[in-house]
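Each value in this text was obtained by applying a stated rule to the coordinates, not by laboratory testing. Treat the numbers as computed from the prediction; the structure is a model and nothing was measured. Cβ atoms are built from the backbone, for glycine too; each structure is taken alone.
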Structure P
Amino acid sequence: MFDPTSDYLKPRFQAFRLGRIRYVRALIHQDQGYTSPCWAKVVGDQLRLSVTATGEPLLTNWERAEVEKGRAEAEAARAEAERERADSESEKARRYAEKLRALGIDPD
């Protein structure tokens, strides 16, 4: 459990694990975090989670949106570059066809 403002929990970050018959509070070093399938640590006023096995952070909704925005912008830039390349190739083909026609050769 995490209370970023410490209004309800003291300490503001607490974890529990299943004992023999009930849940018991787990010991947490506030500066080191808590490890289970996910690693949890208080950073500033946020509880940050990551996958223990890989260390990969679990992103917040805002962070995921920023990553997706970056991917979308990169894809848009790639598509624009591809469109410009296609336009350039089309223009080259048009000029080549004009030269062939000027020589009396049908390019089609």
Structure Q
Amino acid sequence: MSDIPPTTPQPQSFVVPHRGVLILVLGIISLTVCAPLGLAAWVMGNGDLKKMKAGVMDAEGKGLTTGGMICGIISSALLVLGVVFYVVILAVFAMSAAAGAAGGP
């Protein structure tokens, strides 16, 4: 017989692995190449930080997730500012063209 006592399996708390690297990569790519990816980084980062705070997700990637989310927020803000800028420029050109066609100064 064996002298080793039977062991009962210990309950393990299961946590979802973090996606910090993915979110950081999306945030950096959104700043450099494709700005709409910033919204994805922002939304995914926000959701993952909530899961980390609740203890459902591995909190080891909190720094990466936060960095990616911040890059996504900055990229989204720059995208909105760029769109507003181009809309204003188009409106100015449209008004100047309309004034020129109407015989204005």
Structure R
Amino acid sequence: MIIDRTPITLDSSLLERYAGVYEIESDYGRIGAGYLMEIKNWGNYLSASIGEDEATAIYPGSETRFFHKEADFQIIFLVDNEGHTAGCIIDMGGKKIHCLKVK
């Protein structure tokens, strides 16, 4: 599937609802269930880091879908009816990793 890699502009307050810590619920390579991923708000984009790995920038493609500009990697945030972020799905080349927001 070809993904549009053109970022859109979202209000920083919208990005802030995604910032926090997410617990990975499924195994993928060296990333195992129970690892934590931290999402930070940098104003017009987010960053994601897992464990001790360096943070990588992810950019909004829609209100809930964020992508890496150079890799086949995206994060889709899951939002409930009240607008709270419940978790996310990391899509790495078609492999889906489910995460639960814990902070």
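Here are the numbers for this structure:
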quantity	calculated
Mean projected area of the Cα convex hull in nm² - highest-scoring structure of P, Q, R	P
Relative contact order in percent (Cα under 8 Å, 6 or more apart) - structure with the largest value, from P, Q, R	Q
Identity of the structure behind 5.9 (criterion: distance in nm of label points 7 Å out along Cα→Cβ at positions 17 and 89, calculated), options P, Q, R	P
Origin of the derived value -1000 (helix-only ellipticity at 222 nm (-39500 (n - 2.57) for each DSSP H run of 4 or more, over all residues; to 500); candidates P, Q, R)	R
